[in-house]
1. Given structures 1, 2, which gives the highest value for FRET efficiency 1/(1 + (r/R0)^6) of positions 171 and 195 (r between Cβ atoms, R0 = 25 Å, to 0.05)?
2. Using the calculated result 3.2 for distance in nm of label points 7 Å out along Cα→Cβ at positions 91 and 163, pick out the matching structure from 1, 2.
3. Which structure, out of 1, 2, was log10 I(q)/I(0) by the Debye sum over Cα atoms at q = 0.11, 0.13, 0.15, 0.17 Å⁻¹, for residues 83-178 alone derived from, given a value of -0.27, -0.38, -0.52, -0.68?
4. One of 1, 2 was used to calculate semi-axes √(5λ) of the Cα gyration tensor in Å, giving 25, 20, 16; which?
5. Rank structures 1, 2 by relative contact order in percent (Cα under 8 Å, 6 or more apart) and report only the one at the top, that is, the highest.
Structure 1
Amino acid sequence: MEKLTDIRWYDSVESTNDEARRLLCELDNLSVIAARCQTAGRGQGDHKWHSRPGENLTFSVVLKFGGEGALAPLAARDALLITETVTLALRLYLADEGVKARIKWPNDIYVGDLKVCGILIENVLHGQEVASSIIGIGLNLNQTVFPEDIPNPTSLSLLTGRRYDPERELVRFHGILADCAEKTNTAEGRRYLDGIFNEYMFRLP
């Protein structure tokens with residue numbers, strides 16, 4: 001394992017969300033657990049997340065609320081703000097690469113009719129508030145060949161024709177996410193997150 005500021009890279013883990021949960025007490029706000037190979041990645045419900053080792057970004061971000069060095073307190077009823085924060089950060093990151101993305105309810109990032117990213121959010125509640133959130137992200141970065149049973153995948157490389165360094169790209173995304181997370185600290189920022197999410201979110205029939 002290597003550590004770079006708030007980002008810890010593993011050669012292989014079963015699930016970055018599970019590893020983040022195991023280390024939750026020692027991780028600071030905006031810490032990241034990333035894996036070059038994820039052997040049991042999870043999606044929403046009982047779905048699995050497929051990713052070729054070393055080609056994509058598979059990682060989990062920890063957000064903490066209401067404590068020292070954390071974000072402002074967040075009521076459990078307002079937990080959608082976490083989804084709004086992450087999806088805004090992903091849209092901004094992709095926009096920097098010239099890719100216009102939209103949000104498929106509740107947890108996918110699409111470009112046109114193709115899925116480029118999946119999100120799995122697992123919140124830890126304390127009473128009526130969110131104490132921590134573990135945000136698993138699988139972003140297809142360089143993969144160009146996918147299993148036939150995955151219906152509509154794409155990757156940033158397929159969309160742009162370029163290859164990407166996963167470690168460098170994760171540092172870039174982390175900075176964007178940190179800026180977006182700060183918006184949860186103010187009423188104005190929260191209204192902005194709501195507005196952007198509703199503008200770019202769609203539901204499948």
Structure 2
Amino acid sequence: MKITLIDAGKRFNRDWIFRHLNYTFNTGHSYAITGPNGSGKSTLLQSIAGAIGISEGSIAYEGSGAIAPDEAYRHLSLAAPYLQLVEEMTATEFLHFHASFKPFLPGFSAADILGKVGLEGAADKQLRYYSSGMKQRARLAQALFSDTPVVLLDEPCTNLDVDGIGLYQQLIRDYTAGRLVIVSSNDVQEYEFCEEKLDIRAYR
């Protein structure tokens with residue numbers, strides 16, 4: 001899948017977050033959106049995801065053919081610390097619920113996925129009782145193990161300890177080959193694998 005930003009810009013009131021952004025993200029490659037806190041990295045990532053609209057320009061999505069912008073969400077998955085989980089559900093129920101919209105990678109069950117992210121022992125515990133680090137593992141599980149060509153990761157190691165960061169890096173190595181991965185972060189541990197870096201400050 002290919003995502004192309006054409007003279008794209010986003011502003012809130014009179015303040016431009018980014019502007020005149022021309023960039024193409026290609027399948028099979030990994031990209032980092034970098035910049036200090038408050039620079040607009042998450043805004044750009046959410047714009048790419050179609051979660052918020054841009055103020056000028058356009059974003060084009062291409063798979064085997066053109067994809068309408070309002071259908072792009074079907075082709076991507078997103079993990080971000082601000083995404084709310086359904087806390088009344090267990091982790092198993094949450095993954096099954098998510099899979100009703102976006103199926104798992106071939107050959108994986110919910111139990112398999114929870115084992116891969118180290119949550120097998122809490123599979124039947126409601127997410128409301130998870131620690132912040134466990135919740136972030138659940139977010140990574142639903143994003144990385146969804147069968148989508150695009151994976152978007154916003155500060156993916158938020159609330160993870162050293163073991164969790166190591167797990168994240170291993171999951172990236174094992175399950176993102178051939179996919180388009182875009183990471184929004186100012187922490188090199190989260191994006192050191194990325195082939196290209198886009199500093200959002202260059203597009204003010």
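1. Once FRET efficiency 1/(1 + (r/R0)^6) of positions 171 and 195 (r between Cβ atoms, R0 = 25 Å, to 0.05) is tallied for 1, 2, the winner is 2.
2. 1
3. Traced to structure 2.
4. Source structure for this number: 1.
5. Top value of relative contact order in percent (Cα under 8 Å, 6 or more apart), among 1, 2, belongs to structure 2.
A short reminder: the numbers here are calculations on the coordinates, not readings from a lab. Keep in mind that this is a model prediction, so the values were computed, not measured. Cβ atoms are built from the backbone, for glycine too; each structure is taken alone.
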